[in-house]
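Some structures to go through are shown next.
Each value in this text was obtained by applying a stated rule to the coordinates, not by laboratory testing. Since the model is a prediction, treat every value here as computed from it, not as a measurement. Cβ atoms are built from the backbone, for glycine too; each structure is taken alone.
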Structure I
Amino acid sequence: MHIDLTALAVPDTMALLRPVLPEPPAAICEVGAGLGALAAALAGAGYRVTAIEPDPDSAATAAERGLEVVNAELRDHRAPGRYDAVLFTRSLHHIEDLPGAIEHALDLLTPSGVLVLEEFARERANEAAARFLYDAVDLLAAAGVAAAEPEDDEGRPRPTDPWQRWQDSFVPSGHESPEEAAHRPLHTGADIVAALQAAGLTVTDQPTIGLWRMVAQRLADTPVANDVARRVRDTEARRLADGSLPALGRFLVARR
């Protein structure tokens with residue numbers, strides 16, 4: 001069982017959202033709401049929230065929080081001109097039809113509405129980022145609080161070189177199994193920015209941390225897990241501030 005990152009992730013995202021969202025009780029649509037933690041925080045702040053979540057089990061959990069939940073894909077949600085903001089919280093990179101998803105999200109917005117995205121920027125990765133990730137993963141696995149790096153599909157150990165491990169994990173090779181391909185993001189952060197601009201939108205792009213999530217998702221659900229994740233996050237933030245790590249997150253705000 002893996003760690004629940006809600007206690008760390010939701011306050012971070014709310015801090016990014018507050019300056020760019022309209023004031024409550026504005027109508028907000030979150031696409032890919034998962035278990036509904038962020039949507040619930042937004043509702044608690046006074047927003048009128050609709051959570052779109054295609055996975056039925058996750059949608060059911062979100063509904064148990066008292067949220068308005070639409071168990072559907074974005075393309076199937078019809079509410080033109082209803083929302084003051086549409087949020088994609090690390091979800092747009094999984095939607096195959098990127099231009100179509102952006103067009104549909106814009107149709108859901110009021111004329112003055114805002115499109116807000118929290119995304120990864122894995123295309124900015126370098127060897128320093130790979131070393132940070134895999135040094136942390138290996139150390140935590142050795143301490144028994146995180147899952148070890150799995151072997152490849154043929155039972156061979158992963159490469160020891162961090163940059164090669166990054167390439168194997170995040171860069172499509174063209175020779176992947178369907179299972180491997182299904183777990184890779186379909187679009188980079190740069191792809192998403194380009195698609196937003198191609199739709200005629202003005203985009204602001206704020207660099208954010210992102211490596212800590214890749215470490216934290218490997219943590220087992222133990223009493224120390226949240227403290228470990230917090231320390232990894234804070235270390236990454238310091239390293240981003242001093243320029244020794246790239247920003248592997250993007251916070252995007254797009255307006256007509």
Structure II
Amino acid sequence: MGKAADGTGNAGNWLTFKKLAPLLVIAIAIILFFLFDLDEYLTFQALSEHRDRLMEFVTANYLVAALIYMGLYIVVVALSLPGGLLMTVTGGFLFGWIAAGVMTVFAATIGSTLIFMIAATSLGEPLRKKAGPTLKKLEEGFRENALSYLLFLRLVPVFPFWLVNIAPAFLGVKLGTYVIGTLLGIIPGTFVFAYLGGGLDSIIREQQSVYQACLDSGRTDCVLDFQFSSLVTTEILLSFIALGVIALLPVVVKKFRKAK
């Protein structure tokens with residue numbers, strides 16, 4: 001009754017709603033994205049079909065196209081939507097790998113930071129307050145070497161990008177450390193895939209030729225598609241893993257010194 005009388009209960013509910021409101025907005029946006037089949041625009045087929053118009057638009061409106069690209073990339077990352085790799089490769093194809101690499105790094109960092117801040121304030125703080133000793137120990141260990149761990153997670157492309165975006169929010173990583181770790185950690189992979197995008201035109205033409213030949217043969221199961229994950233060769237993956245291991249060296253040295 002005391003809470004109801006002095007309004008404390010309502011104030012607490014309002015504060016809780018304010019914290020959870022951004023997550024609710026993101027959830028609604030994701031639902032609408034798939035409900036209206038907008039994911040069809042983040043496919044190789046859509047890129048292939050609109051290739052000429054995209055190239056013409058970029059040539060005539062380079063700055064506007066660059067701003068649109070960065071804005072869309074921020075939204076895709078902030079909402080944890082599929083298509084980040086496709087957009088990176090497409091950026092290299094449309095803008096050139098250097099310009100696309102720079103734009104993508106900054107856009108991805110901004111989008112990642114937005115979802116990190118929302119996750120940290122909406123769920124991270126309440127979870128850490130209720131955390132048991134095991135989670136608190138994990139949190140302390142991660143925060144002690146946060147930058148090295150973040151660089152490892154960003155450099156090695158085997159962890160889902162969306163998971164790496166929000167996991168640090170639950171482990172008490174500071175915003176500045178998160179931004180630096182994200183910015184530096186995504187540079188190698190971003191520029192590699194933007195560079196690979198430079199050869200995307202030949203892939204599009206080849207796939208279009210195969211698709212047309214399939215249609216001409218009278219088949220009805222023809223599909224115009226290309227798996228961008230196939231661009232991740234063993235050599236590229238091993239290179240990223242090597243960079244990730246280097247990022248963990250400070251942690252190993254620190255633990256060795258403590259043990260000694």
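A value of -24000 was computed for helix-only ellipticity at 222 nm (-39500 (n - 2.57) for each DSSP H run of 4 or more, over all residues; to 500); which of I, II is the source structure? That value comes from structure II. Given 0.20 as the derived value for FRET efficiency 1/(1 + (r/R0)^6) of positions 111 and 247 (r between Cβ atoms, R0 = 25 Å, to 0.05), which of the supplied structures I, II does it correspond to? Corresponding structure: I.
If you line up I, II by distance in nm of label points 7 Å out along Cα→Cβ at positions 79 and 239, the top spot, with the largest value, goes to I. When Cα Rg over 2.2 N^0.38 Å is worked out for each of I, II, structure II gives the greatest result.
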